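> So, here come the structures, one by one.
The numbers here are math on the coordinates, done by the rules we state, and not lab data. Model, not experiment: these values are computed from the prediction. Cβ atoms are built from the backbone, for glycine too; each structure is taken alone.
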Structure 1
């Protein structure tokens, strides 16, 4: 214990939102809360640090000083346990959700792969295909899940079924919930708590990455725990190149409505200023379908003008990023594909474009953000 720790009944007080130790001394350090807020929280039985309070009430994120090493140290301790791992990924950003070398952190413990944010996918998309895609991507990353489940933590879709599967595989063990930032882990656990206890929004949730700063233990009926762990920061996520309102403009909030385009070769579609799709060669007036946030600005132009158009309009017409942030936004990187069947060009964290067979296309995304080709899901 440190001199700044708050002790009540012999126990260090932690923020119920992010798990950080509560302190009233240093405003710039984790867990800070004013003394008046601490006293009120102790009376109510729920103490929140100032960071979580402002996040919950004003949707404002504050920078954190916890290092990547601290995050990894917390996760690596799981490998020494005998537990069940709930590995949550964002269906809309599978590659950005993958933790390289997951088993270095969780050891030989069995893993249930949970695909979250099913609510934003079109209704016509077959869940079987989504499960198969998730398993293939996990296997490619060296992960062999014992089960693959699809849920929406936001709408509580199939969370009951997930709970049944957890009990099926748990065998009296603790359950650790792991994943990268911004995949909805804490939202999922909030849903589980709400169903079990009726308490709403116990764990701080946000669309901003990096909310849970320490492990949070939720007691289960048999004396074991459901443990929410901090998210690993994945630089390859689209979300890490955007801030504030920009995230709302590119991250799907509701079920995606497909947008159809008849394109000729040498035409380009801009996804605001964050990505780009080129139809390079193929037949005239081919049909392409875009699946992305319904309010995301899409702009069609000629391929020969695309580079100069992007340079002239980034931060203006092509927003996000904003004018103020365009200088810091990473350059878009090109990925070319030749299709042999109807396929999806996936712009991870943003959406995908369904393209016909026998064409050459290119997807552009911020450097490090994956652009993939897969058989068409729809």
Structure 2
């Protein structure tokens, strides 16, 4: 088998199926990444969404018998909406991060990897292939860096010269011995913009993230948000793009190469008030195809309440009162109380007074008491 020719054939084929960038690396252990992951674990900087077994995250031989190579792919996604919708008084909107625009990227990349796998197996029927996207064991970023897709930026994203950091990553482990590509040198230089503007200081230093403090992580949790994170959330209802939007390497970058990644503005930047009372069925029908729906509607609804408070949207007070009085979930009732305390007004104060009488959950009561005290102190 002429593996050099096969590699070139794979590269050429990848262009025909909508893969924007492809790289090859060895299947040797990611020793440097292991050191970093052990440190992250010791510092409790992990999100908890990752594969728990660090060895599996860095050693491809634990995932496949005698692996020889890893193929890394990248697909560029849009950074701007072709059609704009405006958030205005009486019709406030939240925002899903760019990585949740269009069809769930897990689905899109798995489709591309499946086609790539079929192409390889047609030529080498005995080949072994194992593909993964995001939720797999390997660290996508480590694979992409070593395969020459881009460099690992200080914002903990892979930054490519062509597409900036607006790329989705996936990889395929195989037992075929392809010649590895050269890794890419770091090009962040002395720039620290992402670290300086991170809303919560989650970027400890270049390339080190405390995921527990990351706004993107916080938007995906299901419990009460700590006060400091509520104050930083703004109108984000899923994810955070700040460390990407300030990156000089992303200036002017906006690719629309894949129709399935195009955002529907009404979904990517939805009206907040309708989210408060959306049913499970309606949520699944409208948002089920995007990656930002994976945790269900509860975190989205909690974040929508916080966003309405951020706007001090008085027209939403009656909707928020309904959540505080009727929603069966304590986190939503308590967050609604907090939002009423932030927005203020006589209706909110009366509702909180009533809430102190009818609420039984201790955590929710604490939120109502704090909100009532806030309104009272403001007169």
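> One of 1, 2 was used to compute helix-only ellipticity at 222 nm (-39500 (n - 2.57) for each DSSP H run of 4 or more, over all residues; to 500), and the answer was -12500. Which one was it?
Attributed to the structure labelled 2.
> Can you say which of 1, 2 returns 5.8 when distance in nm of label points 7 Å out along Cα→Cβ at positions 162 and 362 is computed? Mind dumping the intermediate values first?
Values: 1: 3.9; 2: 5.8.
Of the options listed, only 2 reproduces it.
> Let me ask something else about it. Taking 5, 18, 24, 21, 19, 11, 1 as the value of P(r) over Cα pairs in 5 Å bins from 0, in percent, for residues 282-329 alone derived from one of the structures shown (1, 2), identify that structure.
2
> Once relative contact order in percent (Cα under 8 Å, 6 or more apart) is calculated for every structure in 1, 2, which label goes with the largest value?
When relative contact order in percent (Cα under 8 Å, 6 or more apart) is computed for each of 1, 2, structure 2 gives the biggest number.
> Suppose distance in nm of label points 7 Å out along Cα→Cβ at positions 74 and 346 works out to 2.8; of 1, 2, which structure was it derived from?
1
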